[in-house]
Structure I
Amino acid sequence: MVAFTAPPMFPDLHDDWPLVRAALADLDVDGVAVVWSDPSAAWSSFDLVVASGAWDNIHHVDEFLDWVAAREREGTPTVNSPATLRWNLDKRYLRELEAAGVPIVPTSWVGPDGDNRQSADISIPDGEVVVKPSISGGGHRTARYRPDEHQAARAHARELVASGRTAMIQPYQASVDEVGELGLVFLGGAFSHAIQKDPMIRRGDGPRDSLIDNQVVRAATASDGQIALGRRAVAAAEDVLVPTTYARVDIVETADGSPALLELELLDPVLFFPQHPDAATTYAEVLAALVG
């Protein structure tokens, strides 16, 4: 039996879940959603734990890391691996990928381990910018600022640092308003499918708890260059970790027309099977092979 982690507020997970559960059933594998923070859950009784649905982990970081460590201690087969889950929780992993030669959206880091260690002297790049915490999901505390709002952007970064978090400051990529973000899904290390996300971060909204209500997704076709970047990002992560079972590579087009990595989601990505139903079968086959 395969357990899929779920958060308390969405115990039945995303629209992906019915498709994955049905595809597993076709392979005679039972799948069940289990709230990851449920103290009564008997994780060691499962053949495999898929840790991709603990979407509230950003609000319970220490508890989630303790949960990951517990699965590692008891030897419960878990994907992605415990080391991968820990590494991917904080977006400072982008620095390692950039050092490995993966082009990322230019990012300044403000905080204890950032390039700008003193939040009183925060450098903001020219033009429109995005500010967000390095541990974030679903647009949590993420906001977009026009060139005449840079003081508000600094105030946002200072607020994040004052709360003990690392702030990320990135130039907003204008192409997102025109063509959106592209998400490339990899299953068992192989490219599976692509989706397009319309802009989620809207001008004038300021930092909010979540931007998920702004999300509009549709099926997309990726170019050879975009897929190549996705493969480079996944391979760079696997070089320092282990092979991945699931991954979503979010990329945007930069001002010169080249693709750049926005995020590499190895922890808790939605994989958007309703937009590509056949891919749920591929995913089920990858998981069934791990169960054996």
Structure II
Amino acid sequence: MSALHVIRTVAEMQAASDDMRRAGRRIGLVPTMGYLHEGHQSLIRRIRRDADRVVVSVFVNPTQFGPSEDLASYPRDLSRDIALIAESGGDIVFAPEAEDVYPDGFSTSVSVKGLSGVLDGASRPGHFDGVATVVAKLFACVRPHSAVFGQKDAQQVAVIRRMTADLNMGVEILVCPTVREADGLAKSSRNIYLTPDERSESGVLFQALQAAENHLRAGEADAGDLEAIMVEKIRCHPVAELDYAVVRDAETLGEVKEVRHPALAAVAARFGKSRLIDNLVLFPADRADS
């Protein structure tokens, strides 16, 4: 399969998957909502090492957007995406229509309790039910052996790992490091919404995470104090409307009092029309080189 193949229907994707599996091919999936950037390309290159055939889904999933969120305006450019996927080593682009993924009468939802209701889940009710449902659908359509996600979406990764394990889906979940701009801002399709002033200020999210990490390395392990450091850093930039800045258990996302095991420092803030998220995994001082 040398040329990039574009598949637009669920039925065709399932048939192609069946053919690949019968031929003994290992299938890797990169789920995206399109408008690809260097972060997505790094995921494609990573799973290229793991798979014989790389499928990249391009689907703006309506069920993970709230009523007042940016579904209608979310950036879309399939022709550009196809070119970037081909450049990065993809084999198949799966770009179905919403009516095919969610046909008339569709009434099933996947919900991962606990993990879905905190952090972004508290700010965006129902968001992770939409994420879990569409990823379950993509797994059923593509039938991958492995799928890759970015560390920037750490909570999404936790939800998908839990769902995959709980439902015995047999898909290996891979995670790649966050790809950043020169000032540390995590690459995101929503960054195009930022005005020049907002863009110049948005690097503060990564700066806040780094401040927490530096204080931890200096011996400050109290989670509340690390959170206060991040809050203070972000609130020094009035253009940033803070949603949360927290330190949580890296696996369960539960609250922690002190960083004695790997923890997740996570932040979210709105810059004008853009709501941006970021995170760093924090290691205790005695495991700083882990």
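Just so it is clear, none of the values below were taken in a lab; they were calculated from the coordinates. Bear in mind that the values here come from a model prediction, so they are computed numbers and not experimental data. Cβ atoms are built from the backbone, for glycine too; each structure is taken alone.
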Discussion item. Say we calculate FRET efficiency 1/(1 + (r/R0)^6) of positions 20 and 260 (r between Cβ atoms, R0 = 25 Å, to 0.05) for every structure; which of I, II gives the highest result?
Written reply: I
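One of I, II was used to compute relative contact order in percent (Cα under 8 Å, 6 or more apart), and the result was 21. Which label is that?
The read-out was computed on structure I.
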Fill in: Given 0.7 for distance in nm of label points 7 Å out along Cα→Cβ at positions 180 and 220, calculated: source structure among I, II
I
Worksheet entry | Identity of the structure behind 39, 24, 16 (criterion: Cα extents along the principal axes in Å, for residues 188-275 alone, calculated), options I, II | II
Worksheet item: If volume of the Cα convex hull per residue in Å³, for residues 84-195 alone is computed to be 124, which of I, II is the source?
Response: I
